[in-house]
Structure 1
Amino acid sequence: MMEIQDHLGRTISLKKVPERIVSLVPSQTELLADLGLEKSIVGITRFCVHPQNLRSTKTSVGGTKKVKIQKIKDLRPDIILCNKEENTREMVEELEKIAPVHVSDVATLEDAFEMMKQYGEIFNCTELSNTMISAIKKKVTQLKILVDRKAVKKVAYFIWKDPLMVAGQGTFINEMLKLNNFYNVFSESRYPETTEEEILKRYPELCLLSSEPYPFKEKHREDFGHLAGEVRIVNGEYFSWYGSRLLEALEYFKQFHS
């Protein structure tokens, strides 16, 4: 019997190393695959797009906010992986009737490392998870060397177009902005709605338009050109995915400091 506390302080009791996993969080699904656990994944969401082959080899059980409970039950999972932000409390309560549910809550790099460490313990792949954490920490150090040479830049990070929404305080996106020496001009709440007038009052030097959840593309840059001196389309996965995707993200961030 193994007992472990998830990020919400809930005690998860497992009779054995889980062999059948349902993952309802895209970045955590990718992490599982990179920890060598792809064969153990039996259910995913339609947003679990990495690695790409999973969409054709695993059972889709719905989205992150609404899943097909019976479909998950039929998969006979040993554990179900959720996230406080991605999945609802009501969903977790229903899923607990099927199998143990581990809920992550990741807003910082340390939270991400703790999740990786816990997965190493839960799925008996501690050596690989520790290696992954060490590799990410090394890349963080390399990025900080570049970042320390640059002045702080005021930014606004957009996640939605109509209404205009930005990432703010307490989000993993905000953590990645800070890592890049970007000062988030919206820091009073998590995902506030805003207006062009409000943005102009805050004088961002750089507007970052994320590829997700709203699919901002190059054609949208003109719409924001009057709001800041520079507008860039960015890969949202690199700012918001907190699993093994960090290994690529930390390389991606270097382009902002070259």
Structure 2
Amino acid sequence: MKYLLALILALVLTGGAQARIITKTVEYKQDGTVLEGYLAYDDAVKGPRPGVLVVHEYWGLNDFAKLQARRLAEMGYVAFAADMYGKGVVTKDPKEAARLAGRVRGTPLLRPRVQAAFQQLKQNKLADPQRLAAIGFCFGGTAVLELAYSGADLAGVVSFHGGLIPLKAEDMKTVKARFLVLHGADDPHEKPEVIAAFQEGLRQAGVDWQMIYYGDEVHAFTNPDAGQDKSKGVAYNAKAAARSWKHLELFFQEIFPRGR
């Protein structure tokens, strides 16, 4: 809630309150499971525009993920925030969040679940199917990597403090996207050997990738609800959050050049 109030105030002070941002819940299914995503766009923008899939943290599709979709809509994109768990399934309890994420991450369900959300974005008439990207936070960072590995028609993917799963040999010829990985230099959740394997897979596949480290930052540095106690390995930092979003903006300018 405090993040919501802060964003609303910022929009008012900058004139962003004048933007005609439309938000809608969108029900869809994946193999019989009913899911409910969140669509955001500026209806003052005419015609198809780049589309961005947003995948939530392990809490589920909460206000933080929805607000990222709204921020993207303010930038002129059409954004669709995925639901990876099921309609209405969201929590604030870390143990429950870990359980929910564990049912998807590292299982055969992850890829089709994120692909179903991507299909919802791709088929939206406001989204240019030739200009699509995906971003994810923590658990969502893992999900968008898996989407890219599947060979989805993505111009790029952005992982914010996400789980860095290595690229498998069978997917090296299918991956098309460019990668931007935004990572806390002191994030205890990703071991050096895992990061090394992740990077080596991208090298072997000939992927265009970049990884930016934020010094003295740990996990979840973009989310104000993560608190500020870095000793827990999870903490928010306003400066790192702002820098990472700026890096996203620069990346999108590269993969979605004007005039296309």
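Determine which structure produced the value 17.1, 50 for Rg and Dmax of the Cα atoms in Å, calculated from the coordinates; the candidates are 1, 2. Numbers along the way, then the final one.
On the way: 1: 19.1, 59; 2: 17.1, 50.
Considering all the candidates, the number was obtained from 2.
Quick check for you: by mean count of other Cβ atoms within 10 Å over residues 60-67, which of 1, 2 is greatest? Show your work: numbers first, answer last.
Values: 1: 17.4; 2: 21.0.
When mean count of other Cβ atoms within 10 Å over residues 60-67 is calculated for 1, 2, structure 2 comes out on top.
When distance in nm of label points 7 Å out along Cα→Cβ at positions 220 and 244 is compared over structures 1, 2, which one is greatest?
Values: 1: 2.9; 2: 1.2.
When distance in nm of label points 7 Å out along Cα→Cβ at positions 220 and 244 is calculated for 1, 2, structure 1 comes out on top.
Read-outs: derived from the displayed coordinates by stated rules, not from any lab. Keep in mind that what you see is a predicted model, and the values were worked out from it rather than measured. Cβ atoms are built from the backbone, for glycine too; each structure is taken alone.
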